[in-house]
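Asks: Please find the structures below.
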Structure I
C-alpha cells in the first residue's frame, strides 16, 4: 500500500484545485491511498477527487469521531467510510478546537509515504505538516506557484530552502520515491507461521508499506497499544526480521 498526503490552504484557488484533481488522476495506476485533513480548500478537494478517481482516502480529524468538522463535509466523510476511512486520536465529544489541528497534522505526516503541499501561504497548517514530515524523514513535495501570489509563497519557500522537492507531475514522485507501476503488486509473503498472530500482523503492515514506519503509525494501523507493540517489535528485532531506526521508526531487514 502506498500513501500520499495532500495538504494546502483552506483558500484554494482554481489552480490549486486543478492540481489536486490532476494528482489524484495520475496516482490511479499506483493504487495510492490519499491522506488529508477533511478541512476546507485543498484538503476536501483531495478527498473528493480521490473518491471520484476510485482511490481510497483517509481523513484525519481534529475532533471526536462523532463530530464531523466542518459540517458541510459530512456527505463526503460518509462516502469515505466505504472507500478509505476517518481517523482521530480524540475522544467522542471532542470539539474541533484550534489546538487540535496542529496536533492532527503530525498524524497526517506520519501516515504518508510522501507529502505534497499544493498551495500554502508563508505561514499555516500545511507548512507545519511539511516540517513535521521532514522531521519524520518523509519525502516532501511542493507544487510551485506564481511569484507574488500569497498562496504560492509557502510552496515556493519550501522549494527554495530545500525543504521540499519540486513537484510538477507524478513523474517527480516516481523518480524520488523509486516507484514504478510494474512494481505495484506486493511480493509473496514468507511463511511466518512460527510467529504469533499479532507478530504476523505487524510484519504484514511493514511488508505492505515497503518503507520504515513510526511506532505510532504501526500502532494506529494494527490497533495494538504502544506498550504491547513495543514488546512485539523487540521480539521481531531479536528474531532478525526487522530493524530499528532513529526516530522510533522500524523497517524490514
Structure II
C-alpha cells in the first residue's frame, strides 16, 4: 500500500507540474463563455440552452483532458525509462498499475468537482450531483481504457486514436442502431442486414456511454438517484475487465 500511495502522490505532482489545472480551468472558462453567449442570443429557453451546451462541452473537455494526460504521461514515462526505474525497486507491477490508476482517478475526481461547481449555478444541486457522479464513472472507464491502450501500443498516436474511436463508437452506437431500424433502410440489402448484425454484436461489448451524464438530467431534472445504479454497475464491470487486460499487458512486457 505504501508503494501504491507513493506512486499516486508522484502522479498528482506530475499533474501540477504540467499545469494541467490551468489548462482545465481555461477550458472551463471557454465552456462558460460559449454557453453564456449562445444563451444570450437564444430567443426562448435561455437557461435550457446554457445548461445543455455547458454540460455537453464540459463533458467532452473532461474526457479529452484526462485521456490526453494519461496517455502522454504514461508514454513519456515508458520512453524515459521511468517505468523500468520504478520497477527496479521492490515494487510489483500491480502496485505500479494501481498507483497510477488511483492517481489519475483522483485527478478525474477533482475535475468533476470543478465541473459541478460551475453547473451548480445552472441546475438544481441534486441533479448536478447525480450528473457529475455519472461523469466520474465515465472518466474512470476512460482512464482504465487509456492505461490499457498505452501498455498495448506504447505510442501516443496509436493510443489516442484507439481511445477516441472507442469513445465515439460507444457514445454514438445507440443512435446508429436506431437509424438502422428506420423506414428508409432496405430490408433486402445483404450489406445493411449484416452491418446491423455486426453493430448489435459490437454493442454487447461496449458500455452504454449514451446513458452516462446526459444533458437532459440537468435541463429537465428527470432523473433520480436510482438511475445511477446501472451506471455504477457498468463502471465496475468495465473498469475491472480493462484493469485485468491492462495488468496482463504490463506483466507480459519484457522491461
Structure III
C-alpha cells in the first residue's frame, strides 16, 4: 500500500451499530452520534480522505468481532482503506476481518499478552496487513482496554516487535485521549528517533490542523482524528484542504 505523508485518518468507534466516543476509554462516559457509520464514511470519502480507522468496541468486550456487517457495508460502498480492530483473538477471526473488506487488522493486547502468536500473524498475513495498536501510559504499555497497566516499556516492546517484522503502528498516549490536549509529540519524536523504519500513526488529543502539521514535521505516517472531527473542532473542509495542499 502507498500513502501520502501524514494522512488524516478519521476514526469511528462502534457500539450497538452506532458511532460513539468514549472519554479516556471509559464506557460509562460515552457520547453517541446520530449519523450512521456508513453516512459518515461516505462523507469522509467525498472530502477526499483515503483511510478509515474502525473500532468495534462491542467486539472488544465480546472477544470476537461484532460489527463485521458495518465493515462490509463501508468497504463495499467506498474505496476507503480501512483498518478494523476490536475482539480479534484468533487467526480465523483475523481472516474474517480481511474477507469483510479491511485492508489491515488492528491488533492491540494480543501483541503484548501473546507475542509468539503476534509474530506468527505478522508472518502469516504479512507486515502490511497488521496495524499494531500500542497504548501507553507514562512510557509503559496498557492492555485490555487500558484496564491493565504493564511494566513493559514501549521502547523495549517496539524493538522486539520490529525484529518480528512489524512495520505499521498507531500509538495512543492514554493521558491525551479525548482531551483535546494535543498529540504526544515528545513520545512520537523519541519513537521515530529510535525506530526510523517504523510507519507511526498518532492517536489521541488531536484538536487542530496544526497538530497534523506538527506530526508531519516529525515524519509521521498518519494522524487518527476522532472526537475533534465528530464535534467539528476540525472540519471536513479543513481536512480536504490539507489533503490537497501539495
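Values in this text are rule-based calculations from the coordinates and carry no lab data. It should be emphasised that the depicted structure is a prediction, and the values quoted were computed from it without experimental measurement. Cβ atoms are built from the backbone, for glycine too; each structure is taken alone.
Asks: Given a value of 24.2 for mean count of other Cβ atoms within 10 Å over residues 8-15, point me to the structure among I, II, III it was derived from.
Replies: Working: I: 19.6; II: 17.0; III: 24.2.
Checking each candidate, the match is III.
Asks: Assuming 2.1 is distance in nm of label points 7 Å out along Cα→Cβ at positions 48 and 232 as calculated from a single structure, say which of I, II, III it is.
Replies: On the way: I: 3.8; II: 3.2; III: 2.1.
Label of the source structure: III.
Asks: With helix-only ellipticity at 222 nm (-39500 (n - 2.57) for each DSSP H run of 4 or more, over all residues; to 500) derived from the coordinates and found to be -13000, which of I, II, III does the value describe?
Replies: This value belongs to structure I.
Asks: Still on this structure: Work out relative contact order in percent (Cα under 8 Å, 6 or more apart) for each of structures I, II, III, then name the structure with the largest result.
Replies: Checked I, II, III; max of relative contact order in percent (Cα under 8 Å, 6 or more apart) sits with II.
Asks: If mean projected area of the Cα convex hull in nm², for residues 144-199 alone is computed to be 4.8, which of I, II, III is the source? List each step's numbers first, then the result.
Replies: Numbers: I: 7.0; II: 4.8; III: 4.5.
Label of the source structure: II.
Asks: A further question on this structure: Of the structures labelled I, II, III, one was used to calculate log10 I(q)/I(0) by the Debye sum over Cα atoms at q = 0.11, 0.15 Å⁻¹, giving -0.58, -1.07. Name it.
Replies: Values: I: -0.58, -1.07; II: -0.67, -1.12; III: -0.51, -1.03.
Comparing all candidates, it corresponds to I.
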